[in-house]
1. Among the shown structures I, II, from which was the value 21, 13, 11 of semi-axes √(5λ) of the Cα gyration tensor in Å calculated?
2. If helix-only ellipticity at 222 nm (-39500 (n - 2.57) for each DSSP H run of 4 or more, over all residues; to 500) is calculated from each of I, II, which structure is the one that comes out at -500?
3. Given 16.1 as the derived value for mean count of other Cβ atoms within 10 Å over residues 29-36, which of the supplied structures I, II does it correspond to?
Structure I
Amino acid sequence: MVIRIQVHIANDDPIVLEVEELPCPESQYVMGINPVRRDGKDVPYVLQEVNQILIPWWRINFIQVLPGEEAEDVLTFVRE
């Protein structure tokens, strides 16, 4: 299952990555595929032919887990 995360990098705009599992705090880096900006545009410092990147933990401020397809299918009851 692919998980989409938003990585907030120090002194740069956040980027969105797809990962197979959530990053482990003991690892030295976060590895993800298909890096894009929040608005879907290409990341300027990543070559277009690159689809997998490694970001060292010391460059990351925090990570947000974006809602997946399962979360969008949740039914809510609205009183009319």
Structure II
Amino acid sequence: MSAMKDLVEYIAKALADKPHQVQVSEIEGEAALVLELRVAPEDMGRIIGKDGRTANAIRTLVRVLAAKQGKRVTLEIV
């Protein structure tokens, strides 16, 4: 498991009311890695946050970690 996937999973489980329903999957693309985050429908608001601030903060953390490894990563909340 990659460090980025672990990071997203850790943050999402900490925010979610139903951490057992948090799933993170990696999709290897040509130019970048895509991380898909799935949570329970009732946790979606907590993960996205007000005006998307929480989601953007998670995306920023993942981008910084990816840049240190010389990779490109996109986080999609499904």
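1. Working: I: 27, 15, 13; II: 21, 13, 11.
The structure behind it is II.
2. Working: I: -500; II: -13500.
Working through the options, I get structure I.
3. Numbers: I: 16.1; II: 13.1.
Matching structure: I.
Readers should treat all values here as calculations from the given coordinates under stated rules, not as data from a laboratory. Predicted model, so just to flag it, every value in this text is computed and none were measured. Cβ atoms are built from the backbone, for glycine too; each structure is taken alone.
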